[in-house]
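Scrolling down, you'll hit the structures one after another.
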Structure P
Amino acid sequence: MVPRIRRPVLGSITLSAIVSIYLLAITNNSFWKHAVMYFDHSRLSLLSFGTALALATFAVLTFASVKYVMKPVLIFLIVVSASSAYFVDYFGVIIDKDMIGNAAVTTQAEAGHLLTGSLMLHLLVYAVIPSMFVLWVKVRHRRLLPKAAFNLAVITPCLLVSGGLIYSDFASVAYVIREHKDLMKRFNPTGPVSAAVRYASSTYKERNLVVQPLGTDARQGARVAAAGKPVVVVVVAGETARAMNFSLNGYERETNPELKSLGVINYTDTTSCGTATAISLPCMFSVYPRNEYSDWKARSTENLMNVLTRAGVSVSWWDNNTGSKGIADLINFASMTGQKNSPLCNNGECLDEIFLGELDKKLSATKSNSVIVLHQLGSHGPSYYLRYPEKFRKFKPDCRTPELMKCSVEEITNAYDNTILYTDYVLASVARLLEKHQNDISGAMIYMSDHGESLGENGIYLHGAPYAIAPREQTQVPFVTWFSKPYQAAMGVDTSCLAKETDQPKSHDNLFHTVLGMMDVETKVYNRDLDAFANCTRQGPAGKPAVSTFQAADTAKDLPAAVVPVTAPPDAKAL
């Protein structure tokens, strides 16, 4: 007869202490590592700060040690902490509000690349087994009133001592937290839990959001009217391409052979609005510059696509990613990933070549001035090896797994560079299609990536770092343009002039106004100073002096009052 294993019996305070120690010691490796670096001026301050956090954590768990409530709360905190620790420790990312937003809008295919064997093993060891222990033990609870009194007797001194330790060294602690805002975001479980609460709160506030019109005066100007044939601009919204891996920007590897052969205009110093698609993409197409941008503003104000539409331009958004993030809600939208039986697609994801056949057909049938946005899958990780076909495996050995920790930095870089080589081919193919149809259209292409990527530098992988501490690998992005001969002639673009300005700093702030300028859309929300091509573009039709009833306007000054949402919550100070 198999002897029955007796379940251990623990007091609720004891179990709270055990779980507190587990969370602090096991699921906070990244937090303690950075705390040691940030408090390098005083080990005594670090000890005081760490003790205060430990006491506060214990006090919170003790407060939750109520019968029927305690175990679910402890298991929830263990699972959240273990899950967060995996991504923070292995990829160097931070689970903040924006990262929660990224997770909320991700697709099943994209999420599948992160559900690896390593993650499952990590969760088994650090989440499932500890949670089973919490379920297994018997918890001894006092009766209600004695328990409340006893818990209060434990919680009160813990909070008093914790507060006293912080107060006694407040200057040092305040300095570290103020200068290193990432530190508390790394602390499990409060970092990810508070991020989720803030994301849910902002989403709740937006439930009654009213989108205000923008550019109601927009109209097409004299140049585009005199072009003689449809003007077509293809805007390629890149994904996760960092500028430093473009050979056009001096990278030692030849990753842009085809773009180089086309003689494109390449801007060498361009910064992104954010470090994740959910922020950068709406910001790119927003009228607001990065220093004025907020998610609330973007969602409550029309964007570039709406202004172009209002001016009579035919606008389309083709998506090979996770959607337009609300940008294309009111225009023609097509998802490329829904195609079936295509050799370019697998498991809900497609190679970016999926655009080319459709673009060829679209250009042959175009009869009106048009803007076509191609939202790439680009270089999105961690499964870089799935972003390019076999014939583009130039750099080997390349990492062939989403579990980047199993690959060397060299293998990861090789796979990533192959994605850039493939993007080079796709962009060059777009330009050649515009050139192919130049007898019928005047075409141009403009490409910007949404953000960059970390490939292991300083132990950081992927993207999404808080902008204030983001490495340049995540904020420096490529910006490439190409103009057909008919477009140059019709729209008065001087490419030799543009070539002299390629070292001038640019950013996502330029895209909105540059595309309006490329389509010769006249509106008070257009800011000529932010049009990257304005200095090298004739302002009037060919053979005629510049004619315009609109003057270049300062964006913030000339935005209509209606742009500021009247439904904004009181704490939306960014408005």
Structure Q
Amino acid sequence: MKLQRILLGGLLLAATTAASASVTAPVIGKLLWSDEFNGATLDSSVWAASNGNGCQIGLCGYGNQELQTYSPNNLGIVNVPFEPGTRALAITARRETVGSNQFTSGKVDTAGKVQVKYGMVEIRMATPKVGVGLWPAAWMLGTSLQPWPRKGEIDIMEMGGRQPAGLPAVSPDQFVGSNVITWAEAACVPGNESCAASTAWQTKNWVTPTRSLANRFVLYRLYWTDTQIRFTIVDNGRELDMYKAPISTVNSPALQEPFYLLLNMAVGGNFTPAATPAQVTAPLPAVTYVDYVRVYELDGKGEVKLGVGITQEVGKFGVFTDNTPVNNGQALGTSADFYIWNTGSMSGGSIPPFEGANVLALNYFAPGQWFGGAVASRQAHDMSGFRNGHIKLKIKAPANVAFKIGILDNYTNHGWVTFPANTTAYGLVRNGEWGTATIPVAEIAGPLVALQSMNSLFEFLSVDGSNPGAPFQMAFDDIVWDSGTGATQQVTVAAAAKAAPAVAGASSAAQTGATTLAFTATASGWVDVHYSVNGGELQSVRMRQDGSTSRYTAGGLKKGDVVEYRFTAWDSQRQVATDSATAKVVIR
């Protein structure tokens, strides 16, 4: 349920004709994660409430011409009036004016808090009378750093849309559908400049229950593996497929990466027949209830990660290399993309590779113009273990061309080092031939770049005031981050006396509920908490900063869980990043 939906489906994501046993005859395993919405209030360690009409993020109407503004006041955990004994998340739409909007409603998401990859996602949900104008939805967006639709979208359920031509007239409360959206080159046509490909385009993707869905609970299920997706609704014990056949994900890398969850109810917009406030006739106020969201293992597949879900990289990480042995690495077109920032000055070049079969070869053809580009990761990377290490790469460029090499974190902070013309820098001898540059990570990251959450692990750029005066070719190859001797407790950016630990004696973890653990740390800059539960994968989260105090609450815990944790903090006065000692707490 995001952005425009005038899409071309049946392209990259055509429904398959042969069904996989894993989604049509699924073996459901253990419960991996759930939120039962039984507490007094919404769990802020899991869900973030939207506040605004989209204009605050430069996307008024959230790209769908929606008519409401979202408010945390429209969300709550309540007793369900039509099912005694059940508590649920209530999302309420109201007719009330806030600014230029005549309606309010609620929206929550788990971005940066809970992410899911594969498994069976089950949502027990009850919608109101949607009539004309209400658009309740349970959906997912990819955690990829790419923009929509390249990051992918999975719509588990949505109601309120226009029904396809030829379908016998049916109440909007007896029509519910699903969808998958991602990028496809074949969908790049006039009127669909985003190149969004939708499986719902001219494809049966809905169920028409025999009775109204208003004010009664049904189950919506997403069966998701590395090869297929299947959507169903379980109504009165009967499981019905939204699509006639499962959807293939084989040729869509976006659908093989983690996603986060969203729950909301829009008022009006492109998916509904209501384009103006006057066209909204649905009875208001109206409430969508979500009893629970659960994620199960499916045929041995499925994972749920808390926080940003980033695993710390170690050893050697290959940004762009063919033959160098690495512990992990990126692959262009799959986990990363290469971009030329100014196509008016630079294009692909003809310099042969230094090693292997691939090279980033570039042709500069517009004297006097700036140039630049980057290898951009599709997912965030935790490179904090490389603070004492180096970035090593091969460079071939004319001696009289000055340029910079940089990196970028997920908070838009860049770090750069300069290679002046006709000057040896970072070991690169400027003789116009292939040479090796070795850049200290601490120097290129400087005081701003958050290595715990990285976007681009390699960038290059012309030097201001030194744009080349003649055409030339340059190339990069064998780009590797090397941690060297491994992570240490303290790294200084500038040579200086040892600084006092930024979080010494000022960090803690305290149990604040049956399922929650609150982390607190004091530092003059940002603080990250790294924690694992029962020896599982390390979660790294940028804590919310309020003055000199940073906080983050981990949820989804249970009695007996063993949580190991440590902090990394930046002392902006001393220009030092410090890791605290590892500590442990047992949930009681």
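Each value in this text was obtained by applying a stated rule to the coordinates, not by laboratory testing. No experiment lies behind these values; they were computed from the predicted model shown. Cβ atoms are built from the backbone, for glycine too; each structure is taken alone.
Out of P, Q, which one gives 27.4, 102 for Rg and Dmax of the Cα atoms in Å as computed from the coordinates?
The read-out comes from structure P.
With distance in nm of label points 7 Å out along Cα→Cβ at positions 74 and 522 coming out at 7.3, pick the structure among P, Q it was computed from.
P
Among the shown structures P, Q, from which was the value 14.4 of mean count of other Cβ atoms within 10 Å over residues 418-425 calculated?
This figure was derived from Q.
Among the shown structures P, Q, from which was the value -500 of helix-only ellipticity at 222 nm (-39500 (n - 2.57) for each DSSP H run of 4 or more, over all residues; to 500) calculated?
Only structure Q yields this read-out.
With relative contact order in percent (Cα under 8 Å, 6 or more apart) coming out at 15, pick the structure among P, Q it was computed from.
Clearly, the read-out refers to Q.
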